[in-house]
Structure P
Amino acid sequence: MKTKIFHIVENFDNKYGGVNVVVKSIVNNINLYKHEVINVKNKLLTISQIKKIFCSKNKKKIIHIHGIFNPTFLFVALLSIFFNIKFTVSSHGNLKEITWKQKGLVSYLFKYTYWNFFAKYILKKAFKVHAVEKIEFNNLKTYFKKNKISTIYHMYNFDNNKTKYKINKNLIFIGRIAALKGIEILIDCFSKIKKLKNFNLVIYGPVVDIDYFNNLRNQIDEKKLSNRILFKKPVTGKQKNNILGSSWAFVNASKSEVLGFTNFEAARNSLPIIASTNFGLGELKNNGGITVNPTVLNFKRAIEETLKWSLKKRIKNGKKINLFFKKKFSKKNAVEKWNRFYEINK
């Protein structure tokens, strides 16, 4: 009988969000195990969900908790401990104090108290902990000092996309409109570049922080850049690939984020990446992109360098970033690591 993995995920039916993409990739690719996703809505589990997890006939089971700051996760972990069921944890970037401070003092105090007085004593009982990349691994070591932490990159199929796109002069960001994404850095540095030529900054994504979004709009209006910096609705599927394949570069000044899936999608579509060093991508300078600390000055210089590329160099850099990702983020290696991650006797 195969071991069954119960994935505990908040709002799994949400259309957007990297956590859901990660969970789906595990379910679809790690075939040595059975999988079932338990969708936590309104921060609560139903009685039927609890019975399904803890009263199922399948005796060989592991519970994989995806996230930190939901009391239901602690409840599931406590029941796992009580019933002697092994559980694992993926923090998905939640354990960085810089992220706790983004929504003000009350939010910070809640998360600080939640972790230091409750969560760390329960989640440290985890069988294994998952990190997406080395930066997150080093960070998690400060929280899970005695736990085994496994670094496993995202699984992504870098098939040969042979579509030929007409490349336009758009720098793009695709992701949630939230303070941690550093979009204000992109707007500020864009306003300081004297020779923008015909380049625009186009931002695609759902608004998850309306106050932050309104501040960005005010920032754009004050700098008189409403004709150069545009907000667009979220994109998915073929439309998303078309935008990635036809743009000049993907820019992301995230202040704190584990390796995002959009980077993989950009690389698949041979789109050069200008990214924050917080991503864990490594050095992109010789691999078709640029990585810099997320400051206005650094991104200004990086974008200015990008604007000087000829079309031929833009295409060449796109091919280099594609090749770099294919080599560094092997799907086969990731599958093997996930198979070992769930091995109970390891």
Structure Q
Amino acid sequence: MSFGLTILPDDNRKYIDISTSSRVLSSLGRYSVYPTGGIGDNVRQDVGITSKVTGGVAVAIPTRAVTLALGGNFPRVNVLTGINVSGSTMSVYGKQSFTGSSGPNYYDISLFEIPNANSGLEAYGIAMYDSVNFLALTDVSQFGYVTYVNTIDINGAWSIPDSVPNKGSCVVFARWNNGATPIYHDRDAGQLQTFTGFSSASGSVQGGFVGGVQVVIVSTGFVPSPPASGYGIVIRNASGVITYSSKYAPVIWRGGYFGVPGYVENDTGGASKIQWIGSSGNVSQPMVPIGSYGFQCGDYSTTGTYPQKVALYSGLLMSGNSISTYRAKSAGASVYYYQYPVRAQMGYNLPCLDASDYF
């Protein structure tokens, strides 16, 4: 028998205990980072962010983790190798072969934070252990709640519903079982997309079926409304602003993560790579935040003196409780692979949710 405080969100899917490990997911902005820091194997660029990290866990989710110099005989590539956040600064690390501050050549990074929990020992009212102090939230940008929970099928593309608040800045956590067809989150299109056809001249083809995908979407930067029924739980801060409503499930984070190792590799053993990574921490059915944490090339190669392969933004594969980055959407340019990398993966710890909390 368990003890705590359970709520039934408006989606009526599952009763959820909100008295332990309840968090929010704060948006710290979306950043276009041009590779202006120089040329080298571990180039660091510092970027000022709009909101300071409060000491919680930073969550960086790239949409583009590679930039390419367009055209010429020797198309060059820069790859994102790591991200670190401290205070009001995001440090971006990359292996860079060129610099530039215009055009489509930038890293696209959405940044979030899971604020630190309080112990509940000094609070008044409902004691919520290992949870965020909802009474202390004052900035709407700090607000982030689970606004969509469902099991979906993706056949080329699945559009995030318009009912999801601020869907352009949402985080999509997912769990599925398909070790061949990757899922890519296209933020600009508001879609989860699948890709196949990696031997084509275009590098990849949008399409391929991935079924039974469990999806939990977290929206940020909005004030929740009371439950539709008029009954439930509402928490307000000192200014009277609703900081939690049982209309939505909270972000339940128990410290689980995927420890993704970084690599940058040349054309040895083919253009693609699958490297299975298991989860760590207190999680039984991990859900990964869908992002693009690297790049790989397609199989098709041009001929001639300077052969090239199309660069592809990485999506994600998932098999059981393990994930792997894998090639997905075309980056719109090619790589002279005799000299520059054909695949890379950003080293990072990705926080993961537990599907058993929501399904």
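For which of the structures P, Q does the calculation of relative contact order in percent (Cα under 8 Å, 6 or more apart) return 15? Only one of P, Q returns 15 for relative contact order in percent (Cα under 8 Å, 6 or more apart), namely P.
Among the shown structures P, Q, from which was the value 1.3 of distance in nm of label points 7 Å out along Cα→Cβ at positions 49 and 169 calculated?
Values: P: 5.0; Q: 1.3.
Of the options listed, only Q reproduces it.
helix-only ellipticity at 222 nm (-39500 (n - 2.57) for each DSSP H run of 4 or more, over all residues; to 500) computed as -12000: which structure among P, Q? The read-out was computed on structure P.
For the read-out distance in nm of label points 7 Å out along Cα→Cβ at positions 281 and 313, a value of 1.8 was computed from one structure; give its label from P, Q.
Values: P: 1.8; Q: 2.5.
Going label by label, the one that fits is P.
Read-outs: derived from the displayed coordinates by stated rules, not from any lab. Everything numeric here is computed off the predicted structure, so don't read it as measured data. Cβ atoms are built from the backbone, for glycine too; each structure is taken alone.
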